[in-house]
Structure 1
Amino acid sequence: MKMPEILAPAGNREMAQAAFAAGCDAIYVGAKQFGARAYSKNFEQDELIALIGEAHWRGVKVFLTVNTLLKEEEMEDALAMVRPLAAVGLDAVILQDLGLTARLRKELPHLERHASTQLSVTSLAGAEVLKAIGFTRVVLGRETSHEEAQRIIDETGLEVEIFAHGSLCVSVSGQCLLSAFSGGRSGNRGCCAQPCRKSYTLERPDGTVLGKENTYLSPRDLMTLDEATTFATMGVNALKIEGRMKKPEYVFAAVRAYRAALCGEETHADALRLMTNRPFTKGFIFHDFGVDYTFDQHQPTGEAVGNICRMKNGKLALHPTRALYSGDMLRLQGKRGAFPYTVQQTMNAGESLLFSQNDMPIGSTVYRVYTESVRNDLTAALAADEAHPKTAPLSMTVFLMPGKPLCVQAKSGDCVMQWEGSAVEQARNRSLDQETVERSFRKVGDTHFSLDSLTIHLEDGCFVPVSLLNAARRDALEALWHSLTGKALTAEKEDADTPFSDDFFNATFPKLSSSATKPSAEKPRMLLETARGPEAFTAHLSRLSRVLLKDLRLAKRWREAGVFVEWDFPQLQETEAAYQRWKEAEALGFPFDGIYARTVNELGHALHGMPRLSKSVPLALGTGFNLCNSDAFYEVARWAEKWPISRVALSLECTSEEGVIFPPNGPALEMLAEGPAPGMLLKHCPCSLLKGCHDDSECAHCAYQKNVCLVDAFGKRSMVRHYGYTELLSPRYLNLREVQPLYERLQPAWLRVVDEGEGSNKFLEQW
């Protein structure tokens, strides 16, 4: 059984060193641009080049996060950033943007591409789509169950990376726009304002309060330390630790703990638990839900270390049940609320810690919320690492002959590198001597090499400035280092510009006729997304070309009204659930004329289910594909050459200033014309904290599945729960006027209207 690699976050050099000291197998890093953690320190390009070399010498892989959505003008900068890193052996790049994915597949086919968790893949069908378009690893969405993860491992051949520890996104990763539309900071652009961590009240639309202020959207932190061997048995390739914005001691504690868990050793789990201020969950992957998943802000956190008592002299004291270390942070409970306290000196269990405060209730529990012991352990580990530096044996041979290039042969192990410089000059006065050359080439103390032998072939009459000798040494050793640590470039893949695997789904879908992909009307056609029947739109039926339905029980009525029906395939469905959705559709006689796929998951489910139909139906790709640059649209146009994709939606993060070029012969373009802005897509139910739910078995019969709002200073966010997930809307209302220049430039063939009652009817009438 192969052990999973421990993949550690490295937001700066100190975190990387902590990960190395703890024994990680790989690190993931970000550059100054295009990473999903824009507020992390991150690395300059020269720093990344040096880090790749050092990591490889230690046997550690380096993955680069380029997992934001790219604007049109950013594509070339992103490529320019990746190319030199790929040249020195970058092991993989983690991607969300489909345009950048396509460009890297074509220009750097040797570079491994990992599908970011922000692509939101939680099913076997979705993973198969990723494999078909050239990804080698999938970072599964944190909503994936371990049963579905096992299917993906067993049936796709993809490497599978799973989040094992750290902070959780409550939203399906990549399908959260709440930060962008509430606070103007896009999570897909690396600037998430974390609206999920804020407090809300739960209310009915009429203002009736259901739940008092609490963190209904905030999950606990993920901790799967007890399941590390389960992951190994499953065949998971990598256990990912979240935290590029955390401290080095957090990284050290997490890597140390999971390495020990895989090896059956002491994990120091208590110390790891004190690296965060939230309680823990095993996550959706092990079926935690509701109160087992959500963080209640009224719930105390940390490690209980005793209770407040009164001494004979009247002072308040704590007799800790565990040893406390200088620098430990305690949380004390005063009459006016909780407050922090820093331990000033190390003390054993049972000793007395006296307090000057007198407003703490007798018997109140004291919690340790941070321990300095981890920092002490990290300092010791770094010192040990520094005391035993890893150096490679080095042999050098230097050739200096007048009129010929200065030549340096450098060898380490089986790796030999020959470096040549400019021609050696003929000495006019004093010739170069052996001692001077030797002195320059023995200066290897600040490198990763230890010099075993130095041979100098120096002919009479040579002259080279000492500065050029030193430069020759540095350049030769740098070339040798890159050869030692860099990953050899593999042969280009056959037909690297073709994204499809030969056996994808063992099916070939006919390309749709042009009449199916391009409406002939001069004005764009109307697509209505609704949960109401056609009788609500009697006056506007002639203006509607298509209707988008989640509930297929409405489809017959819409068809009888002469409207083309698209099935809005339910999101977040794993294999068995998706199969059940197809069975339900079959029982109704497949009453749809097309399928709407909001994410990669739904595209996979649609293609899997298509053989059930008598003929292929057109597929539409929704805003969850986040298409926001020309390369992304051209990539999807390539998909349409094999799959029956007739329409694609413009990302809601595109602004009026975007310079997107839409392929003239690709699928038709859809833009949102009117409706509330989407907020989040969640497997979590915010009402579960209020109700005390431990699972979602009663969701179908719950009085809170609809007509519930999350409320804060920004306004009311309507939410509805169906098919095992929750849709949460933003308070902001979107309309075509906000992106009018973009609309006029792209001339979309379809406009989507999200039904919000009377307002939607008015828009249709005005249009």
Structure 2
Amino acid sequence: MKNLVVIVLAALLSGCCRQSAEELRLPGDYVTTLAGTHSDYSFSTGNTYPAVAVPWGMNFWTPQTGKMGDGWIYTYGAHTIRGLKQTHQPSPWINDYGQFSLMPVCGKGKIDEEARQSWFSHQSETAKPYYYSVYLADHDVVAEMAPTERAAIMRFTFPESDESGIVIDAFDRGSQLKMLDERTIAGYTTRNSGGVPENFRNYFVVRFDKQIESYRFYDGKRPSDGDGVTGEHALAGIYFTTHRGERVTVRTASSFISEEQAIRNLETELGGDDFDAVKGKAQCRWNEVLGRIEVSGGTEEQYRTFYSCLYRSTLFPRKFYEINAEGKPVHYSPYNGEILPGYMYTDTGFWDTFRSLFPLLNLVYPSVGAEIQAGLANAYRESGFLPEWASPGHRGCMVGNNSASVVADAILKGITPEEDIATLYEAMLAGRSKVHSTVSSTGRWGHEYYNTLGYVPYDVDIPENVARTLEYAYDDWCIAQVAKLLGRTEDVRILEKASRNYGNLFDPETKLMRGRNADGTFQSPFSPYKWGDAYTEGNAWHYTWSVFHDIGGLSDLMGGKAEFGKMLDSVFVVPPIYDDSYYGVRIHEITEMQVANMGNYAHGNQPAQHIIYLYNYIGQPWKTQFWTREVMDRLYSAKPDGYCGDEDNGQTSAWYVFSALGFYPVCPGTDEYVVGSPLFRKAVIHLENGENIVIEAPGNSPENRYVNKMTVDGEVSEKTFLKYDDLRNGAKVRFDMQKEPDKERGTKTGDVPYSMSDRTHSS
């Protein structure tokens, strides 16, 4: 399989060289890592940072403009850099763990982050996935870095000075630095934001190609005599004499296992490679991964946006395993603190990413998906739970039991290693009837009510109860699909019944999902514009549609397709009214909905992102085609303010990737993708099995956003969905596009995507 993948990718890269003159660039050249960095606490245009990494790498690196401990590591509007930081941060809200930084300086005594910071300009900054460079004006130093999975190489070009140096900052809350030899510093940091056992450490090693002439260790601002320091906040100033233009190369690596393993990671991954060789290998790796999807027949800006989104879609979840002396994967368990064999991935929240990020990995990068599933099985073995938000272990964030969706979709698509299926099925079932003792978002908070009443009540002091109920019902449907595969008939009966629990919260009066008290009465007073409370980072207009597995059943509750369509239209028609009384402040997600000028549609947050595709279920696919283009054209770009809300670990990016290709996984766990409006005139997905998915829309243009005809392998299809097996086995999908909507195509009963209530259309 590996050889086949190499052949496919080699052909792809050579094929890129045969493109037309305006399309000669490789995929990685289109990526801007600064997209989404023009954000702050009050308003998110991505809340990203420029991650210098390899796909799914254990360690990322980034320039640090924020103060130590600030979740906003790098903001585009900042003017100074405090260090080049190793980071594992998945989002500013979750914050970081296992971080340390290096900062080149000119002048002894510039140790703490305020003293050593330097002004910089974006005009003298190069930010790519595989390479970062910046001129640090206050030190007259050019700093560069390039990554591997667990190591990095840096190159600093110094001025003429006998006080050139590098400050190593191991951060506060417990850290160590020490001399290993005349060129090498080792250390560890314990700093974290939660989700770790007591024995958590990130060990690291820093090796210079120039002999250290002098050094000084510090605990905070207090100098420490000797060859090392262990304390609250370990720092070191490393100094040498340089002539103007002299380059000093630094190699660094880390490990969550041991100092010995950190040195192994450094020697194994960097070896004897110089800076340009490491950079070249990282660049090649990005072109291989991004090049799995080739797009053509678009604009320069569309290419930049597409590949920048695909870059974000292939960062998380990140590897949390390492390779031991025997060449085997091992990991420090963030769940029990032991060193154990096997895979582990972390830094993702399934509430966000189950929707399209994991379906993208399952389709395009299944070998990575298989490792992730093996890691999830290990997480269950080590903690008794599947994670819902992991960074690196269980974290208290968001709601739902959406690990069921992530696990089920992989099993059903044949991606999960055979030896892990039984464990993962057991894990999904176990999660239905328990909740983590200290992390209430892991497992199912309110399961006692849900499993007896069929919903989590509004009046039992469990917040976001409507959101929990709706997501538990979908999660039960996901588990039911695996139960069918495994022949667990009784489980199927119980789970399918539970998957209909969404109906218990439907209010016929408002035709919206509404909180319900334990005695069966609906919450009162009720405002469909109230954010939070019964919902998660949204309101009734957003969460009512979270019935991914049974849109047909939801339509029936609303009074049929016509009424469903009116309610769906209303999302985009009603003004961006909001009620923030639950939070007491206007959260940033509300502002992002307001400024989008799409009524109450809130694409900047995940609960609403599938709504556009629901028109396909009621025979109005042209509305899906209109709105997908609107969102892609208006709410995404490759600029620093290029997102319409939090990017969230690849989910918001994966929405764009799928939508630009022309289809979207509304209901992971089915074998269907719902059709939208392809953005490019041609796209080719190079699958790991050697097959290709070719998507053609030769008449595509900004004006021609409507589908007139779709053929699959030359056969006309009136359906508004594509089947996984057809795509996986290689397929040629052709769209004939036109200016005016075709209101006849895709309107018949058999043309619509799967709904559980539609027994004539099984997944």
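Just so you know, all these numbers are worked out from the coordinates, no wet-lab data involved. Values in this document were obtained by computation on a predicted structure and should not be read as measured data. Cβ atoms are built from the backbone, for glycine too; each structure is taken alone.
Once distance in nm of label points 7 Å out along Cα→Cβ at positions 151 and 591 is evaluated on every structure in 1, 2, the highest one turns out to be 2. Ranked by distance in nm of label points 7 Å out along Cα→Cβ at positions 119 and 255, structures 1, 2 are led by 2, which has the greatest value. For the set 1, 2, ranking by FRET efficiency 1/(1 + (r/R0)^6) of positions 159 and 751 (r between Cβ atoms, R0 = 35 Å, to 0.05) places 1 highest.
Of the structures labelled 1, 2, which one yields 18.6 when mean count of other Cβ atoms within 10 Å over residues 471-478 is computed from its coordinates? Structure 1 accounts for this read-out.
Each of the structures 1, 2 was assessed by mean projected area of the Cα convex hull in nm²; the largest value belongs to 1. When mean count of other Cβ atoms within 10 Å over residues 199-206 is worked out for each of 1, 2, structure 2 gives the greatest result.
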